[in-house]
Structures are given as structure tokens and as C-alpha cells.
1. Work out relative contact order in percent (Cα under 8 Å, 6 or more apart) for each of structures P, Q, then name the structure with the largest result.
2. Can you tell which of P, Q yields 5.1 when distance in nm of label points 7 Å out along Cα→Cβ at positions 31 and 207 is derived from it?
3. For FRET efficiency 1/(1 + (r/R0)^6) of positions 47 and 287 (r between Cβ atoms, R0 = 30 Å, to 0.05), which structure out of P, Q has the highest calculated value?
4. Suppose helix-only ellipticity at 222 nm (-39500 (n - 2.57) for each DSSP H run of 4 or more, over all residues; to 500) works out to -7500; of P, Q, which structure was it derived from?
5. Looking at mean projected area of the Cα convex hull in nm², for residues 95-262 alone, point out which structure of P, Q has the largest value.
6. Here FRET efficiency 1/(1 + (r/R0)^6) of positions 39 and 143 (r between Cβ atoms, R0 = 25 Å, to 0.05) has been calculated and equals 0.40, so which of P, Q was it run on?
7. A value of 36, 25, 10 was computed for semi-axes √(5λ) of the Cα gyration tensor in Å, for residues 135-222 alone; which of P, Q is the source structure?
8. Which of the displayed structures (P, Q) returns the greatest value of distance in nm of label points 7 Å out along Cα→Cβ at positions 71 and 279 on calculation?
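We did not get these values from a lab; they are worked out from the coordinates using the rules stated. Being a predicted model, the structure only gives us computed values, none of them experimental. Cβ atoms are built from the backbone, for glycine too; each structure is taken alone.
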Structure P
Amino acid sequence: MPTNLKKTLVVGISATALFDMDESDRIFLESKDNDPDNAIEAYRNYMLKNEHIPLGPGTGLPIVEALLGLNRYQQDADSPLVEVVVMSRNSPDTGVRVLNTIRKNKLAISRSAFTAGETVVDYLSAFDVDLFLTTSIEDAQKVIDARACAAAVVKAPPNSHTERPEGQVRIAFDGDAVLFDDESELVYKTQGLDKFQTHEDSKQDIPLKEGPYANLLIRLSKLQERLPMRIEYSPIRIALVTARSSPAEMRVIKTIRNWGVYVDEAFFMGGLDKTKILNAFNPHIFFDDQDIHLDRAAKTIPSGKVPYLSASKMSVLPVVTVLKSKD
């Protein structure tokens, strides 16, 4: 059992993000509507009756499988490269089906938390979680507001399964309000594209401030350093997919350089739809802050929405619905 996680990338994931639990959720919600006093009991009976029937794959399963596969390069038995913790609002009793499915899928997951309806957010720091994937908007918002770690609300699983290069981990990130803070995004939303371009070009030598996923990107970079090959040949492949374009791209490149991290691919889309690029890169997961991009991508790519801070002005600005937008 690994005990030293200081250099380990730790992913916390809810059972509903890891596996498809739509049917069990439907049982609970229907019971809650028809017989609220007995809804929990109806859910428990359903889960116990079906605890030996494996759950289907959820949105987060591809990235979990890919990340755990990196442990083949582990050199220190006490310090894995990646650790995954299942964090569920199921009780230990109803969680047996989740645990059975983990075993059936041969996932090397040894740690779990079952909280019987209570939020799991309070336990993230106890497990040293760097990334939390969930289907709960409320839980993800709490994590982002507390600046505890990176967090995303996963979209529904893609309509189809696609093969990716074996042995690789492929992750795609948006830029503003994801890797970087939302300061520049606010300039665009409140002053328009021309002001945004001028603002970013004039500040190209001033690094962007860290956003909610900056530390995760840095942790992935540290993880690459523990692998036994040159970074150019690393099985971890990272792409930046942003609607920025020239002359606003230079500040992004210089910021990433300033952080000392390596990004394999960068796409400055200039307002074009990101979906075709994402389908070509074919990541195990894509992180963005805007539904306009995520709803398209999620049809074919596992995707997660990064919430804004509740205190951010981005939370109250009108949603941009036109395609040819900055981001």
C-alpha cells in the first residue's frame, strides 16, 4: 500500500463520474417524487439487488484507466506516479456495487470514501487530491471556491467509443479561466475583441496569473520528470486548445514557458469551433469553462466543465452564444 504521495498525482473521482449510474439515480429520484420517506430505502434495495451487476463506463473512466497505466513506470514502490480515490455519496453498503465494478474492470484503486449522502468535498485534502471529477455542480463549485484543487463537472459520456494510442495519456485544456485566471477573459467580455487583442499584445511579457488548473498542469509536468524517457517522448501528451489568435497567443506561450512546463500541442483557434481539433487530438478528457464548446465536444470526447469562482464577475456576465467569440 503506497504511503508517500508527495510526488504522486492524486485524482479524486465520484462514483457517478467513474461509472454510469443513471439508472440507480433514476430509481432514487422517482422514489423521492412518489414516496419521499422511503426513497433511500428503495435506492438501497435496488443497489443491493444489483450489486453483482457491473456498472457501465462513465465519462471519467478513460482518463482514470490511462493515468493508472502510467504506474508501469513506477520505480519507488512507496510512491506511485498516480493514485485514484473513489469518493462517493453512497453508503458503504450501497457502495459494494461500485467496488465490485472496480474489481471487475481491474482498476488499481485501493482507496475510497463513502459518505452516505454527505458531501465528499471536506475529505479531499485528507486524500491529497489534485484533481476532482464529479457530476455534482454543487460539489465542484465548493472545491473551486475553496481553491482546494482543480475540479470539473463531467458531461454525459460520449455517444461513441474511440481508440487512442495505447500507453498514452492525452489531456486537452482551454486557456483563459482554466489554466489561466479570468482577468483577460473579463477584458474580452466587457470591452470586446479589439481591446482584448491590444491588451494581451501589450502585456505579452507579463505572465498570466494562475487559474484553477495551473497547479494541475504543473503537477503533470512534475510527473513527466519522473518518467524514464525524454519529455518529447513522454506518454503524457498535453494540448492547449484556445479560441485566442494572433497577437494574443504570444502571452500564453511565454506564460507556459515562465511556469517551466512543457505543452506538446497548442491550437489558437481564433473563434472557430474546437470540436474538429479535439476529435483529431482525441484526448481522454477535455477541460473548458464554456458550455458552447463543451456541449459540442462532449458528443465525441469525454469533457468536464470548470466552474468560475462564485465571486468572479464571469459568473454574472451574459453567456456568449455566438461561435466567432474569443474563447
Structure Q
Amino acid sequence: MTIVPCPDGFFLSRYEVTLEAGPGGLHLPPYKGSSLRGGLARSFRRLVCGRPEAECRTCLLRHGCPYALVFESGPSPDSQALRLYENVPRPFVLEPPWDGRTTYDPGDRLAFGLTLVGRAVQLLPYFIVSLDEWGRFGLGRGRRPFAMVEVAALNPLTGDREVAFRAPERTVRDPGWVVRAEDLWEEAPGPPEAECTLEFLTPVRVLHEGRLTARPEFHVLVRNLLRRVSALYYFYHGRAYEADFAEIIRQATAVELARDLTMWVDWERYSGRQERRMKMGGFVGRAVYRGPLAAFRGLLRLGELIHVGKGAVFGLGKVRLSPGRPGSASRS
């Protein structure tokens, strides 16, 4: 059996950001990822952009600009591979609380996850300063001010947590924890697993044959993960993911969707750039798979951290892997 190869050198870091509502409180949409992404992008650009009047895609400074790297990513001028890639994934993932809460009273706190991938890891100080400055310009309805309380580094492999920035101290002390793909693939070897469960914790939007699919077929998830890993590896690590993709997908089609416990949910976000509301539905729930799964364990573990499918930057596509069947009743 061919094991899905490890993208050696692929790395990321994870953090938890805590904000505190100001004197006017905060009013946010039920799904907060779009608001967080939009506010962070505006603050980041105010901080680093040397030509705010120019568009990123035509700016002469874009290939050395931290803002362009994070929010307007694209191939370098001399790049041959993926030079026509239209949907370049951003090198970060936001994980807002998926609780539907919309009102925060003065002093209430809001925590969300932030994952930085590849070259973006070294930009943590830019993210911290942008978050700090953003508080003065406000968030949500009425752009109400808030304060950034702290940023904590997380180690998902050990469960450790260490404060990297606390507002009163005004100093960044990042412990430098990184998760490397090699660490995740080390857990993959072993006897083939006959069955596993994937939980889809936030709406998953995956494409198959150019269209969104509502059925969590295993090979569709694998195809989307391979595309995401390949692009993140190339654009933010400077390396091509060398793999026999046809053989990997052939093996993935041998994995059966034994139980589909998912449902489709719809939500909307407002795009300031396009000045319109956009539908962002996807499937949530659980799925039980049966077949030769051991070959895919490393890839799935990486998918837990980088998410799968479209809208990952907003927090969509969050998955969790567990062996065996879920304990609750199912629908076929």
C-alpha cells in the first residue's frame, strides 16, 4: 500500500487571541469569521502598506510586502509552477467561536484561534501589532472599540499553552513552537485501521468536478486536502509537493462512506470588497469511513490544523479525526 508522502518541511504555529469588549460592548454577526478577517486585514494594511493608494496586484512593492503575502498572495514574477493558480490560499486560519453569540457586554471577552503557516509564522509581531491597533478602530456593528488582552502560543501536540503577548507588558515572547508535518506523519504507521470517524465542526465547502458537494465522500475530501496542502507548501514554503496523486486518489476511492451523519447549513457573510452578501453554506456533522485508512492518517491530522475546503481563512472546514464509530444513533 502506498503511503501518502509527507510534505517534509511543512510547518505552522498556533495561537489563541483574546479580545475584551470596550465601554460600548460589541455587536457581531452569528458567524464571526468574516468580521474578524476583514477587520484584521484593514488594520494590517494600515500598519504596513507603503502605497495605500495603489492596488496590490499592480503595486511594485507587493512581492516584498507582508500585507500582500498574507492577504493578497500570488506567484512570484519568476515562478513557473502554479503561475496561473487563481485561488491561492492565505497562510493563516482563523477559528472563531461557533456559538452564534452576537452581543458582548462591556468587559466580556472573545477568544479565537489563529494558525500561521510557513513564511507567515515569522510575521507574528505584525499580527500582534495589527490586532492591538485594530481595537482603536473598532469591530462589528458600529465599529465599537475593544482591547486585545493577550495572545497565547499553543502546542497541539502536547497541549501546552504559553502567553506570547500580554497587553500590559507590551512585549512579544513567542516560545517558537511549530508543528511540522513530520511530527504528524510519525503517528501514521501501524496496522491498517478498518474504520474511523471524521467530525465536521464548522461548515465544509468542498468541490468535486467544479461544483460544491453536500456528500462527504472520502476521495472528495482527500482531493481537496491534497490541493490545499500543495498550494500552501508551494506558496509559503517554496517547495513542490511531490506525490503520485493519481494513486493516492485511487486508494481514497477504496475507502467507503459507511455512515453519513451530516447535514447542510447555510450562512451568509458580507464582502466589503465585492459589496454584496455571499452564501457560504456547507455540511456539518460526522461521517464514518471504512477501508484502508492508515495511509491517510498523516494527511488527515494535517487537515485538522489547516482545515479543508473553501473559506478556511474564516474558520470553515474545521475537522476532527477519531478512530472507530460514533457512539450515537445514525442515519444511513
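1. Working: P: 19; Q: 25.
When relative contact order in percent (Cα under 8 Å, 6 or more apart) is calculated for P, Q, structure Q comes out on top.
2. It must be structure P, since only it matches.
3. Values: P: 0.45; Q: 0.10.
Going through P, Q one by one, FRET efficiency 1/(1 + (r/R0)^6) of positions 47 and 287 (r between Cβ atoms, R0 = 30 Å, to 0.05) is largest in P.
4. Going through each structure in turn, the value belongs to Q.
5. Numbers: P: 12.6; Q: 13.4.
Biggest value here belongs to Q.
6. Going label by label, the one that fits is P.
7. Clearly, the read-out refers to Q.
8. Numbers: P: 3.5; Q: 2.9.
Sorting by distance in nm of label points 7 Å out along Cα→Cβ at positions 71 and 279 in descending order puts P first.
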